[in-house]
Structure 1
């Protein structure tokens, strides 16, 4: 019965993913390859997570056992898992496949956003090749193929970018995605809502009443999340922290555990940023998983450094259209990158957390990696 149920879920999600691939304009063979790869990771991860009692297993095992129900953060994942486990009688594998399906939508949206840069930006073949590799990176697919917040947040941020590319026809997708993103990761959601308000302050391809509605919705979202997470994230009353520096030190301490932990206090500001996003590298990898992460980080860093190398070799700044999505992604990426680089000392944990804004980094980097095909004026155009 367990095998039959999981196989049925697998067939249904496969059929739906093929439908989503048409919406995103992704080739069928790529979609199938991604689905098979992610399914193998998902089914392999379930027994490992259970044996090691990782978060993914805990969500399922303790759903309905512990009193964790709510609409934000960890409580929301417990509520979703409880629904599948208790009301629908899904086993662990079937529930994991549902989350893997959600993450699969995110991967397809991620690839669609990358392809948008391929279509509108003249990029070197080497940078295109590396960008294409991103959708098959093992850890990205692993973290988004299990019962976790990562599957939802990774999908949401990619859908937000996808919606901003053609905001007029995808405005409701933007609203739904940013609401769900904020509910799952409230403290990052505050940054995303603030970034959206700033981005929509300028000219944008939307009727005035839609812009007003989105701004007001984002403002009310900020107020709601502010009250929701005040006790846990803002006041930090249970930490006995009196100021912001104490809070940073606290989070550095609780994440500075495990084989892949680093001493953040010994690093300067640029090294903190580099460490969070691009370490471990080969020389400081410790264990098989760390070596996998280091391989991925080499690819990420190569893509990130490419536009800087181009600028240094040509001595010319790249011209780019500064529109609402560029403003949103720039504020969102810079703020979250700085905050997490100061507070997350474990590189394995950082590898998961950066999935929330890695798509923003890739989209912006590709945008600066070549000449915009739609750029007609010599001056930077602001929309």
Structure 2
């Protein structure tokens, strides 16, 4: 599945076009896809002579999953309760936070993610936010692509002060020191003045920092309206969106990030089928959070999207790959398998991509490649020498 197609995000009919090549082959050099096409043609190219051949006979090869919305960074693994604040970050070293995150990142890689978003969210706390963004940067490429996001979760009292701090101090520092790819605001239902959040979006945009919105329950309408008006790249959590909200999204270009795994925690599902029918672009994400929503599998997210949200398997795959890349501003380099794109790919233990939605809960990934290097391989199940196990631990 190359997903080769238009250079922009996918919506409408294009969301269902996977550009499948039966008996296909990829030629990878220096971490980039050099050629993609029928096996006989690729194998007979002069540049293919001497290449190392990896057989994927009988298996599906597809772009790696791009998880465009997580809470990987905050609250950090080990923090208790949703009310964890910057203190839970300040008491830990960056090295300690990173060490706690690496097992989760490795699990994501084994389940097929090749790029993940990592948002902060400790509030108006420069020390904590800077530490988390530096941790995310240090984890980039270990072994996945990690995209740092400055996510401001303003306190329910004193929101204006937190917004002032972010506008006057932290956003300029983010821009100057290149700490984050996006600035994201958590749209809280307790906010009395949406104008504060709009000021944040406007300030970030004026600094040249792309904006995103993380809508809290019950705030989909306000988040969508202001997101579209302020040219936000994406709005996450559109549960409860009305027909008027959906009409607002149609043709606006703002991506809807849907996280069907939140349903497992009792959350509501967004009206994804209606959004797709209105030509709104959709991306899928895990919404992973170490302290609460612990689903790390984009395979399961794809299955849930098909089973619960009325998406076709083709739509769900596009939303979990190429549209996820566009939701992170990486659509020009990730999300498809075509010449010039990063060689981020998966080899699946299925012979038909449509089976991806029917093996619910199973890990179908045989191999994960990131930037032309295999970073994860499914191993055999066999008796192990206790000495080998002891050394590895």
A value of -22500 was computed for helix-only ellipticity at 222 nm (-39500 (n - 2.57) for each DSSP H run of 4 or more, over all residues; to 500); which of 1, 2 is the source structure? 1
Give the label, chosen from 1, 2, of the structure having the highest value of mean count of other Cβ atoms within 10 Å over residues 41-48. 1
Structure (1, 2) behind the derived value 0.25 of FRET efficiency 1/(1 + (r/R0)^6) of positions 121 and 273 (r between Cβ atoms, R0 = 25 Å, to 0.05): 2
Work out mean count of other Cβ atoms within 10 Å over residues 265-272 for each of structures 1, 2, then name the structure with the largest result. 2
The value 0.70 for FRET efficiency 1/(1 + (r/R0)^6) of positions 73 and 321 (r between Cβ atoms, R0 = 41 Å, to 0.05) was derived from one model only; which of 1, 2 is it? 1
Hey, Cα Rg over 2.2 N^0.38 Å, for residues 65-144 alone derived from one of 1, 2 reads 1.04; which structure? 2
Structure (1, 2) behind the derived value 63, 53, 51 of Cα extents along the principal axes in Å: 1
Assuming 15.4 is mean count of other Cβ atoms within 10 Å over residues 49-56 as calculated from a single structure, say which of 1, 2 it is. 1
Tell me which of 1, 2 gives 22 when you compute relative contact order in percent (Cα under 8 Å, 6 or more apart). 2
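None of the figures in this text is laboratory data; all of them are computed from the coordinates on show. Because the structure is a prediction, the values reported are computed rather than measured. Cβ atoms are built from the backbone, for glycine too; each structure is taken alone.
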